[in-house]
1. When Kirkwood radius over Cα pairs in Å is calculated for each of the structures P, Q, which structure yields the highest value?
2. Out of P, Q, choose the structure whose coordinates give helix-only ellipticity at 222 nm (-39500 (n - 2.57) for each DSSP H run of 4 or more, over all residues; to 500) equal to -26500 when calculated.
3. Work out the source of 2.6 here, i.e. which of P, Q gives that when distance in nm of label points 7 Å out along Cα→Cβ at positions 61 and 325 is computed.
4. Comparing FRET efficiency 1/(1 + (r/R0)^6) of positions 109 and 229 (r between Cβ atoms, R0 = 41 Å, to 0.05) across P, Q, which structure shows the greatest value?
5. For relative contact order in percent (Cα under 8 Å, 6 or more apart), which structure out of P, Q has the highest calculated value?
6. Assign the value 2.6, calculated as distance in nm of label points 7 Å out along Cα→Cβ at positions 77 and 181, to the correct structure from P, Q.
7. Computing FRET efficiency 1/(1 + (r/R0)^6) of positions 45 and 173 (r between Cβ atoms, R0 = 41 Å, to 0.05) for each of P, Q, which one ends up highest?
Structure P
Amino acid sequence: MKGLHYGWLIVAAGCLCIFACLGLGRFTLGMLLPAMGGSLHLSYSQMGLIGTCNFCGYLLAVLGCSRVLTVLGARNLITLALLLISCSAAMIGLAQGLAAVVVLYTLTGIGSGVANVSMMGLVTAWFGSSLRGRAAGFVVIGSGFAILLSGQVIPLLNSLRPEGWRLSWFALAATVLTVAVICWAVLRNRPQDMGLSPVGESRVQVQGMPRAVFKPLDRRVILHCGFIYFLFGFTYVIYATFIVTVLVEEYGFSEQVAGGFWSWVGLLSLFSGPVFGTLSDRLGRKAGLMAVFVIQTLAYLLVGFQLEGAALFVSIGCFGLVAWSVPSIMIALVGDLVGSQNTVKAFGLITFIFGIGQIMGPYVAGLLAESFGDFSWAFLLAAAMTVLAVFISARLTVQQTQTPPGP
């Protein structure tokens with residue numbers, strides 16, 4: 001096929017999918033929490049509980065995702081998951097108390113988990129090993145676009161009326177619904193269904209390639225990957241969930257100024273997936289992961305030590321620069337280890353472990369904040385865990401077979 005390979009349209013639709021399921025479905029929570037928490041009289045631990053329950057839903061989703069995927073196919077399953085996010089978000093806009101928000105945001109988490117795992121698995125089916133990191137990198141930056149948008153739009157919507165955060169949830173629901181329609185129209189389950197080979201592979205290579213086998217040795221390496229992903233899940237979600245709250249309540253910034261900071265995270269994160277995904281394609285997945293965790297450690301330490309001025313800008317910059325790097329590297333790594341046939345199963349396993357970290361992170365951070373009166377110890381804990389992640393990544397054994405690019 002001459003010209004643009006359809007796989008890159010899959011990437012574009014995938015970017016929109018991640019924009020909706022993770023960017024809007026999860027990362028806008030940090031912008032909504034100050035206004036929503038004040039309106040519903042929520043404590044720090046209750047705010048953390050909302051995030052934790054979302055991740056519980058995410059965890060439930062990845063457990064059964066691979067089985068449902070074989071029945072419905074990626075295209076249908078992703079569309080249904082996005083519809084679930086849209087409906088639950090609209091209902092949160094009508095919620096009157098903590099219980100309703102917790103239940104509905106758990107459903108949002110289920111939709112997020114199903115859509116994310118299915119979409120990332122679809123990328124490995126459409127791209128060969130030599131381009132997987134780059135392709136996954138472009139997909140995951142959808143979250144960055146959502147953060148960039150939410151940092152500007154949500155404060156505006158919140159200011160329109162006393163409970164403007166409800167308008168924000170309605171706008172979120174409408175946007176996710178639109179993305180669901182686009183994904184249904186564009187996504188296709190396999191390149192072979194369209195008479196194509198994966199991007200970066202020739203038809204001869206694909207036809208002669210043996211079916212990937214999920215070997216016991218691969219399981220041990222995948223569990224190693226899962227522990228690394230757990231550390232990422234535990235730490236990044238603390239920053240993503242509470243940094244706006246910290247800026248407003250501890251640094252004294254207005255919600256609009258804090259939203260501006262959050263928008264900078266979104267803008268910088270647009271480079272994180274493509275840059276570090278491509279870096280991992282060229283220098284190796286291990287080197288890419290170690291570089292990311294070093295930069296994240298710096299971001300957490302600067303906030304944990306409550307440094308002001310330039311240090312705060314550096315922290316925001318470091319977090320944004322590597323925000324979505326680990327997922328893009330991890331999906332490429334898993335695809336390298338087990339092949340596209342088993343990627344959803346393997347990625348579901350490490351995402352399950354990752355989800356445990358995401359469940360624990362907000363709740364532990366909320367408890368620490370209530371115990372010590374601020375979030376400094378939560379960010380210092382995050383920094384200690386990313387230091388551990390650097391050493392665990394250094395011990396990663398990767399036997400990777402690169403597929404040469406097709407003509």
Structure Q
Amino acid sequence: MTALAVTRATKRGMYNDGLGLYLQIAENGSKSWILRYLFNGRTRHYGIGPLHTVNLAEARTRAAVARLQILDGIDPVEARRERKAAAQLEAANSITFDDAAEEHIKAIEPQWKSKKLGKQWRSHLKTYASPHFGKLPVAAVDTGLVTRALMPIWTTKPETASRVRMRIEAVLDAAKVKGYRTGDNPARWDGHLQHILAALPAAKHHAAIPYTEVAAFIADLRTREATSARALEFLTLTATRTNETLGAQWDEFDLQGKVWTVPAIRMKGKAKVAREHRVPLSDRAVEIVKEMQKIKHGPFVFPSAFRPMKPMSGNALLDLLKRMERDDITSHGMRAAFRTWAGEQTSHPGAVAEACLAHVVKGVEGVYQRGDLFEKRRKLMDDWARYCNDTATTGANVIPMRGA
């Protein structure tokens with residue numbers, strides 16, 4: 001072929017230049033060079049490159065180099081694959097643990113509903129993993145390095161240590177999938193680190209106030225003018241999670257209908273499965289929201305005292321409990337008080353109480369339960385509000401089950 005013939009050729013097909021070198025024209029008109037040859041009795045096709053990058057003369061030179069490889073018993077196709085594999089291995093060796101960690105966090109970050117989680121991941125790994133192997137190739141991280149990072153905090157900060165281990169494990173799992181490393185994960189617990197590190201104590205439940213003390217606790221809250229006191233009372237009356245209450249925004253409320261709808265994005269659980277949660281409001285809960293309307297500063301019902309356009313932080317509730325000399329309990333523990341009261345002092349079905357807590361009912365019952373039991377939940381929450389309002393509550397006072 002001549003350079004002019006190469007330029008003029010437009011019809012789809014293979015054009016022979018000689019000695020196995022062909023100009024290939026695809027259906028879309030693109031042109032590329034192919035070397036056809038026999039190797040160990042098999043016909044092989046070796047791509048030399050597109051015409052817009054490799055001209056006729058260069059194609060002939062590259063084809064000649066490939067033919068010399070064949071003469072020496074080297075398959076050009078396999079040789080190229082080996083070079084690519086070697087380049088990938090070299091790239092993997094240049095990927096540090098810190099690089100792999102950041103790459104993994106960025107990949108999974110979009111599924112998290114809170115930006116704080118990304119900060120926690122980065123902080124934990126930077127503080128506890130990076131000093132030991134952050135700058136090393138991710139392929140080089142082994143059991144010795146992982147245990148060296150975990151040992152100093154394994155018994156002194158067990159909860160943090162557990163999270164660090166799981167996050168290291170996740171980074172190394174992702175690195176293996178991407179081809180950055182091979183072999184078993186040195187941070188895995190089952191059948192591995194469990195034989196080296198002592199088992200961590202079971203996670204402690206949030207400290208809960210006995211339900212028999214709730215009414216007196218609420219009465220104490222009402223003597224306090226702090227916004228945090230209104231927030232904690234509202235949280236107790238609605239049996240919602242701390243983040244759900246503190247993140248409450250004005251457009252989520254229908255005060256006339258006495259309904260608060262927490263959007264799915266703010267509910268606990270993975271973004272793909274979380275559902276919005278309709279919370280029935282008692283008269284007192286509505287009163288609290290109306291009280292907060294009088295000092296409305298921004299989008300949040302319970303704003304920060306220092307940054308009105310931001311929600312109140314959980315630390316504000318902890319500080320309130322300390323001032324009340326009740327640092328033996330937590331705000332989240334109010335949910336446990338509600339659940340225990342509902343189970344021991346009322347005849348409301350357990351599924352209704354679980355729905356009030358936005359818990360997913362498991363098993364067969366959960367499969368067939370498609371509604372949110374809203375009206376039944378309203379009756380239970382109204383009973384709970386009455387119980388919280390009774391400052392003279394003593395002993396067992398069973399509330400009969402109401403009709404559906």
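1. Working: P: 20.9; Q: 27.3.
Checked P, Q; max of Kirkwood radius over Cα pairs in Å sits with Q.
2. For helix-only ellipticity at 222 nm (-39500 (n - 2.57) for each DSSP H run of 4 or more, over all residues; to 500), the value -26500 is produced by structure P.
3. P
4. Numbers: P: 1.00; Q: 0.70.
Answer by largest value of FRET efficiency 1/(1 + (r/R0)^6) of positions 109 and 229 (r between Cβ atoms, R0 = 41 Å, to 0.05): P.
5. P
6. Numbers: P: 2.6; Q: 3.5.
Value 2.6 for distance in nm of label points 7 Å out along Cα→Cβ at positions 77 and 181 corresponds to P out of P, Q.
7. P
Throughout, read-outs are computed from the coordinates displayed, never taken from laboratory work. No experiment lies behind these values; they were computed from the predicted model shown. Cβ atoms are built from the backbone, for glycine too; each structure is taken alone.
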